[in-house]
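Please go over the structures that come below.
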Structure 1
Amino acid sequence: MSTTVEWIAQALDCPARGNQRLEIHGAESVLKAGPHDITFVGDELNLKRLQSSNAGAVIVEQRLEESFQKTYEGATFASLTVVDAQAAFIQIIQKLRPPRSLPEIGISSEAEISNEVTIGNNCHIYPQVTIRPGVQIGNNCRIYPGVYIGDDCVIGDDVTIHANAVLYPDVKIANRVLIHATAVLGCDGFGYRFENGSYLKIPHLGSVQIEEDVEIGAGTTIDRGMIGATVIGEGSKIDNQVMIAHNCEIGKHNAFASQVGFAGSITTGDYVRCAGQVGIADHVHVGDKATLGARAGVHRDIPSGEIHIGTPAAPEKEQRKIVMSIRKVPEMRKQIRDLEKHIQELNQRFEELKNESPAA
């Protein structure tokens, strides 16, 4: 799809400068944009990068407008000024690249659906879906090919489950949840007792509960509780290939990047953020609005509002001091060797002076 700068300005209800008849064929980042692409500038870094851009048009954040005009007065590209450049760019890119999805087909005859299933209005269930007895599905749901939904699962309204995801029995999904391909919800937790030289499996008879407006990434696994439920709180966003073990209770609006791993019975407050490959030991609590940096290894509770990094994880300022100290080790070793050499020379000179002195 293509459009013009004038049309974009009308869609965003914002002022525009430059060639408003310029045709816009696509949307790209600042350094990748071409003469018929639109890009956006929402920070000082991209404002500077714009000097090297070939973009035909740029959406500029209002707070940067003065700097933008001073730097790019007389520039050839068109510009549009908005309060939130990223949000405006997302709005336009969605118009230039409409989302693609399978056609609405209702309930496919090639889906294997038990007679003991309740399905709401305006649902689309695609071929090779398996839905077991006792399942309840709300309104406006899309369940893509290859999905397996186990016995007695409950799925709310406006839920989308992408291809080949698996819901074991008794999983509860609230409204407006998005589950990406190959995610697995409700498998057994990794729990064993060691008896007589071998591992004895502990039954996991709990469930998984996903609250409203949660997104679960591709390949992510969420284990069922041993007794109660593993809970993912309202509005939380979970990236691809994340592992959440049995009986974890995740607060509201948490955000976990790829390859985060939670051991069993971890609890988090609200608005907790974990960067990629964070690992957290069992029974740890992470407080409200805490942030864990990439690859942090967490073995103790994290207080609310703190930023912890490193392994073992420690407050950011403390960990940075440790890292800076470690970087100085080679220099310190050299200084120690120099001091040892100097002391050795002094001792040698002292012995020479002792030998040169007259006998008592």
Structure 2
Amino acid sequence: MFWLVITVVAFVMFSYIVLRGENLSYLDQPVPEPGRRPPSEAMEKVLASLREFGEGAHGRGRQRVQAIRGFMDKMGAERNYESEFLALSTPDLRGEWVLAPEHDSGRRILYLHGGAFIAGSPLSHRPITDRLARLTGASVFALDYRLMPEHKRIDGIEDCRRAYRWILENGPDGRSPAETLVVAGDSAGGNLTLSLLSWVRDQNLRQADAGIALSPATDAVLDAPSLRHNIASDAMLGPAFGTLAKVPDIFLLWYTWATSRMLPADPRISPLRGSLANLPPILVQASDTEMLLDDARRYVAKAQAAESPVVLQTWPDMVHVWQMFTPELEEAEEAFDNIAEFLDAVLPSSVEQAA
């Protein structure tokens, strides 16, 4: 009995001291008031597409992963775009350049797609990369980083680091230094974006001129209040991860460690838990009804306390990464308008919004 008690105590202490790390509840803010305006009419079509996604993601394990990947790529493929897409594939780097008709090869955006680290691709996220390309006139490089479960979580992180070093010195026309560089991403890609910006600072590389994180996951410890409070209101993540979010914290910590093969509190996968000082200007956008709301709010609160120029913008009653549903969703266009204003204010040269 004595050794059983010792084992249980050791298990609990290891879980909450080593796996979780610091208790960050001090960063939490009061739950925001419900949105005062109803979503635009196009939201009904967005919700219908999400229901179709849920109905099509059948199976278990690898079969389900493949179904999710196929559906996401289909959403990106079934659209018409103004930008040109140029594939890039080398032994060390895969992705595609997204080039608007009037693009500047010296102004660059490195885009890191979302998909829970298991899905997503440059194809699936063309609605966002095409819009960014036309919005800014920059040359957008969408990275095709390695995904789980075929690869380790650290593999995707290393791909992002390699791509950052590469894009500093390479554009769509060949080798040339970047005049301006923005790193952007959504959801899991938002996590990779914020992790990458901290790594760049620590490596004393040329820092990006700005960062953009759309509905980012910032903490693999998974203890933010909105992960549970917003299950019912999150039409995208609620059905997919609501059950997982109801699992006791201590088991979630071990689950994260087992699947990522990294400690949940490791800043490489939990950028919230590293130093957030001396970062470039970063814009974070999130919905006030999504499960990752407090991931965004905690990150911004800690970054601002460290005097980094990080700002948060929230929208009422939007789905997770609603910017994907451009141009049909009015609120997506509003979000991109705000991105243009942000970049115009922080980049060395002005960003002109496309008509």
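Every number in this text was worked out from the coordinates using simple rules, so none of it is lab data. These numbers were taken from a predicted model, which means no experiment stands behind them. Cβ atoms are built from the backbone, for glycine too; each structure is taken alone.
Computing helix-only ellipticity at 222 nm (-39500 (n - 2.57) for each DSSP H run of 4 or more, over all residues; to 500) gives -6500 for which of 1, 2?
The structure behind it is 1.
If we compute mean count of other Cβ atoms within 10 Å over residues 253-260 for structures 1, 2, which one ends up with the highest value?
Largest calculated value belongs to 1.
Say we calculate FRET efficiency 1/(1 + (r/R0)^6) of positions 101 and 133 (r between Cβ atoms, R0 = 35 Å, to 0.05) for every structure; which of 1, 2 gives the highest result?
Once FRET efficiency 1/(1 + (r/R0)^6) of positions 101 and 133 (r between Cβ atoms, R0 = 35 Å, to 0.05) is tallied for 1, 2, the winner is 2.
The value 0.25 for FRET efficiency 1/(1 + (r/R0)^6) of positions 109 and 285 (r between Cβ atoms, R0 = 41 Å, to 0.05) was derived from one model only; which of 1, 2 is it?
Here the read-out was taken from 1.
If distance in nm of label points 7 Å out along Cα→Cβ at positions 77 and 93 computes to 2.7, which of 1, 2 did it come from?
2
Suppose you compute relative contact order in percent (Cα under 8 Å, 6 or more apart) for every structure in 1, 2: which one lands on 18?
Matching structure: 2.
Once Cα Rg over 2.2 N^0.38 Å is calculated for all of 1, 2, which comes out largest?
For this comparison of Cα Rg over 2.2 N^0.38 Å, the top structure is 1.
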